[in-house]
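Chemist: What follows is a group of structures, each given as C-alpha cells.
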Structure I
Amino acid sequence: MNRRTLLKRSLAAGAVGVAASAGLLAPGQVLAAYPNAAFHAKDTAEALNGVVGSGSFEHSDDIKIKAPDIAENGSVVPVTITSGLSGVESISILADANNSPLVASFTMHGSPAFISTRIKMGKTGNVLAVVKSGGKLFASKKEVKVTIGGCGG
C-alpha cells in the first residue's frame, strides 16, 4: 500500500466516524421502516393493527399454508404461503401462541403471492397467514404441534 492510498482511506474512515458520532448516520434513517409496535404486540389483533392498519379479517380458502403438522424443533418451522387472490399488497405471518405473535410481514410490489421461510414457535398453536388484497384483509390458519425434544407436547 502506498502513502497516498493510506491517507485517502484514513480520511474516509475518519469522516464516517465523525458523521456517525454526530448522529448524521443513524441506522433508523438508512434501514427500512420497522413497525416496532406490531412486533412487540401481545395479541394477534394488536399486531395486525400495527402492521397493516386493521385487526379484523375474513377467512379465505384462496390462501394456502404449507407447514408440518408436527414440528420436532420449534425454532425452525418451515412455512410456505401461497395465495390465489389478485392484487396482493402484503402477506403477514403470525404464530398466535408466541409471546409476540407477529413473526414476519412482507410487502408485495407486483410479485407473485408466494412466501417461503422458517419461523420460530414457542409452543403448539396456529400459524396464521394474513393477506392484504384490494384494501381488505383475508386470512387462513393451520395448527402446528411443536414437540419438546421430539417427545410430544
Structure II
Amino acid sequence: MSGVIRILVDADACPVKDEIYKVAWRHEVTVTIVSNSYIRIPDHPLIDRVVVSDGFDAADDWIAQACDAASIIITADILLADRCLKSGSTVLAPTGKPFTTSSIGSAIATRAIMADLRAGGDQIGGPPPFRKTDRSNFLQALDRAVVHLRKR
C-alpha cells in the first residue's frame, strides 16, 4: 500500500463527480478523473485528469493498473470493480453501494445472466433512474470510505 489515499474515477458516465470533488476537498484527497474524452474538471491542485485512448476498456485498464490498497475507485462497471478489488482497492458504485470481495461474484453472475437475456432478444430495461437518495447515499459512502482508509 502506498499510503497516500486517492480517488480514481471511471468518469465517462459518472453522475457524481461534483460530490467526489466535495469529499476530496474536505478530506484533502487527490482525485484522478479517467475518461476516453476530455471532461472539464475544477481548476484545483487535488483534481487531475487522465484522457486515455478511445480503445475498448482503455479507461478501465488504466484504472486497474493504477489502483492499490490506498485507492478508492468510483465505477458502475462490475468487471472493473472486480479487477480493482483484486488489488485491494475500495470500490464504490455511484449509488454509494460498495463492491466487496463477498458481493462481486453474485454481481458478475447477475451481469452475465442479464447479458444473455438481452442477447436473446428479451426487453428487460436498464438500471433504475438515478435519484437524489442515490446521490446522498454516495456522499455518505465516500466519506466513510475515506475515513476508514485513514484509520488503517
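Read-outs: derived from the displayed coordinates by stated rules, not from any lab. Predicted model, so just to flag it, every value in this text is computed and none were measured. Cβ atoms are built from the backbone, for glycine too; each structure is taken alone.
Chemist: For semi-axes √(5λ) of the Cα gyration tensor in Å, the calculated result is 39, 21, 16, so let me know which of I, II that is.
Modeler: Here the read-out was taken from I.
Chemist: For mean count of other Cβ atoms within 10 Å over residues 57-64, which structure out of I, II has the highest calculated value?
Modeler: Going through I, II one by one, mean count of other Cβ atoms within 10 Å over residues 57-64 is largest in II.
Chemist: So P(r) over Cα pairs in 10 Å bins from 0, in percent, for residues 17-80 alone, computed for just one structure, reads 16, 22, 36, 16, 9, 1; which one of I, II is that?
Modeler: I
Chemist: While we're looking at this one, here's another question. When helix-only ellipticity at 222 nm (-39500 (n - 2.57) for each DSSP H run of 4 or more, over all residues; to 500) is computed for each of I, II, which one produces -13500?
Modeler: Comparing all candidates, it corresponds to II.
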